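Taken together, the values in this text are just the output of simple stated rules run on the coordinates, not laboratory data. Predicted model, so just to flag it, every value in this text is computed and none were measured. Cβ atoms are built from the backbone, for glycine too; each structure is taken alone.
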Structure P
């Protein structure tokens with residue numbers, strides 16, 4: 001591994017697990033809420049509590065995992081050992097979440113889901129924080145990072161497409177047959193485990209990064225939050241992911257009660273994900289031409305316009321819905337490819353100040369922000385349904401329908417506009433990053449003779 005372009009095989013090995021993670025994510029966010037409210041009859045309010053507690057749990061586990069990963073020293077590196085540790089439990093717990101004990105009461109199902117949900121995201125953290133940190137270490141090149149994270153997101157989006165088709169088919173044909181959902185979850189879990197193991201075998205780490213002494217945890221957290229560029233990225237990331245995440249849990253409800261065509265659910269989600277995946281190549285090319293900062297601003301603007309236009313949805317407007325879903329999806333594709341790439345550039349600026357590579361610390365906080373944003377959208381979305389008076393499986397009142405459109409259309413648009421305004425304060429331009437890298441490369445060249453002498457003395 002070096003600072004040059006990675007081979008196609010290296011990028012594919014790194015991106016592979018995101019296919020499985022995309023399946024799991026779409027299952028957990030787009031189909032699990034409806035499975036528990038309309039099949040198992042767990043209240044939407046109780047379900048929102050699960051998502052909220054999960055995000056509080058992440059507030060502890062994500063930063064701590066980043067710190068642990070940065071301090072790990074093994075012959076396999078400091079990131080990849082956690083691939084082996086997390087893969088089997090992830091597969092098993094995902095299966096158990098979709099295999100509830102049928103004799104339990106709704107409150108019992110709530111408790112069971114809460115415990116399993118926390119366990120799933122604990123092992124998700126153990127895998128995903130080191131995995132994201134590894135992505136930032138694979139190349140030091142400004143544009144190559146966008147290519148790496150772009151490939152990762154395409155893999156994730158393809159997985160989400162497959163997951164959407166699979167879960168939509170089973171939700172329409174399985175009815176109340178829980179064993180069918182269990183079978184699907186078991187297959188998806190095993191596939192994800194297999195892909196994580198492929199990534200472990202096909203990726204490598206830079207041993208130089210293990211030689212540097214880590215910063216103590218609380219000191220490191222303080223330094224991270226004093227990094228103005230990272231704080232801006234964090235705020236923008238939360239706003240864009242929150243705005244995008246209302247779509248997953250609420251699409252089913254919009255299709256049933258606003259559009260009046262439940263069978264378009266998979267089409268809408270696929271249009272959104274397809275727009276995101278297809279647009280990444282264009283965003284990567286545009287970022288190379290005009291820079292990441294301008295590119296992300298354009299992407300957020302496109303998404304905001306699409307969400308505001310979607311307030312015009314009413315019964316029968318499913319074609320308009322599909323078109324705007326594609327457009328909104330392109331904005332999400334931009335965020336998920338450009339955001340992590342810019343975070344890697346922020347880590348370079350941190351290394352210039354501290355002399356350490358702390359990818360785990362930064363991506364721990366970024367991943368926590370992402371999961372918090374998704375959880376916040378799920379909490380507001382499901383809790384919002386409860387507040388506006390939603391009743392399962394009956395025609396909704398006009399006020400409930402307008403409440404759904406507020407949650408699904410206007411609120412995401414507002415999130416994106418706020419993100420655009422905050423992002424204008426981001427200080428790292430391509431020119432500034434080039435200066436940072438030049439100084440870091442100079443320091444690296446000066447360290448090389450010292451490291452060689454240390455290796456010879458061992």
Structure Q
């Protein structure tokens with residue numbers, strides 16, 4: 001093979017890997033290895049081959065540092081194979097979920113810094129991966145200000161480098177920070193960031209799918225279930241178990257990208273829990289763990305343990321709850337990721353979470369309690385704000401004014417005088433309001449507003465805000 005033919009074959013190997021066609025990937029890798037025996041050992045093509053060979057090790061930072069270093073020593077600059085910018089984490093979006101290993105969180109952060117610096121020299125980009133990992137690590141340790149600063153840097157860097165999946169990971173993290181702080185501004189920033197990625201004409205289909213999942217999961221956490229994608233509700237992802245496949249499954253019908261199955265599965269399980277389908281949720285957790293065998297993910301697995309515990313709790317099986325909580329804490333305690341169990345601390349398994357955490361760190365109980373004590377109140381606050389905005393988007397400005405006055409029991413003629421419009425116009429607006437709020441009488445408007453806006457928002461307060 002000539003040089004350009006080897007470059008083309010290595011690109012084909014990369015395309016095969018991204019398509020999860022690992023048999024074809026190995027075929028191209030072996031064919032090019034044979035051809036490269038004819039070239040000097042210090043030829044740049046040898047470095048290109050090492051770079052492609054590193055693809056299956058994308059979740060192992062130590063190997064990436066070694067292989068990127070060896071590749072750069074031979075290539076001495078930008079790769080010819082990877083002419084387009086790619087993500088260091090390939091088509092997986094959850095950076096922390098990919099790289100975290102129990103007891104090695106800080107070590108991995110340093111390795112990712114080194115790997116991303118080499119990645120930048122070889123292919124451009126890369127810094128966003130290390131930034132996003134450190135942002136997530138700070139968040140799960142309860143360091144909110146540090147997490148936000150790093151998440152915003154990660155988002156900006158990812159967008160500049162064309163790494164849309166890591167940009168979405170950073171956006172999701174900002175949404176999680178919003179939930180823990182009840183922060184409307186951060187929540188809207190998350191939505192803006194997601195919409196910005198979707199609107200970019202250069203983004204790929206997997207980015208659109210990822211954005212949909214992030215938005216669906218965020219909505220579930222604030223109690224909005226009606227807009228869930230059908231595959232999240234049904235669990236019909238088109239995933240068929242296939243024991244001989246390296247991933248352990250194949251996707252039929254191209255409903256979702258294979259790299260998203262694990263995260264879509266977790267979102268589906270959360271939907272089952274919020275829908276009170278506890279036994280089905282437990283069964284799906286078992287299926288997800290048996291099907292997904294591509295890479296260890298102790299962080300996500302710890303969250304699954306807590307989800308499993310929550311479902312057992314609702315079924316009254318406290319013995320299984322204790323087993324699951326213990327398994328979760330064991331995975332995250334060595335690195336102090338106490339924000340993860342804090343979301344469950346106000347449930348009936350909260351005392352056991354604190355007791356188990358204190359076995360690893362005497363101060364952990366207080367940390368978990370402090371991080372989780374106001375979590376659900378802040379979720380309620382955020383839910384009220386989001387529902388309020390949803391209502392505002394449903395009613396136009398004039399309809400909203402009419403609805404507020406009607407809720408204060410003003411008659412149609414009184415509303416007309418106050419707004420300087422005719423009584424017939426008021427009745428026209430009321431008819432539209434009834435349709436949008438799903439009611440039949442003017443006397444039902446106040447209750448409908450309260451239902452949509454949450455009890456924390458009084459009609460008089462809303463009027464004052466507007």
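Key figures
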| read-out | value |
| --- | --- |
| Origin of the derived value 26, 57, 16, 1 (P(r) over Cα pairs in 20 Å bins from 0, in percent; candidates P, Q) | P |
| Comparison of P, Q - label where Kirkwood radius over Cα pairs in Å, for residues 153-400 alone is highest | P |
| If relative contact order in percent (Cα under 8 Å, 6 or more apart) is computed and equals 27, the structure in P, Q | P |
| At a computed -22000 (helix-only ellipticity at 222 nm (-39500 (n - 2.57) for each DSSP H run of 4 or more, over all residues; to 500)), which of P, Q | Q |
| Which of P, Q leads on distance in nm of label points 7 Å out along Cα→Cβ at positions 177 and 377, largest value | P |
| Origin of the derived value 20.1, 60 (Rg and Dmax of the Cα atoms in Å, for residues 193-304 alone; candidates P, Q) | P |
| With mean count of other Cβ atoms within 10 Å over residues 25-32 derived as 23.6, matching label from P, Q | P |
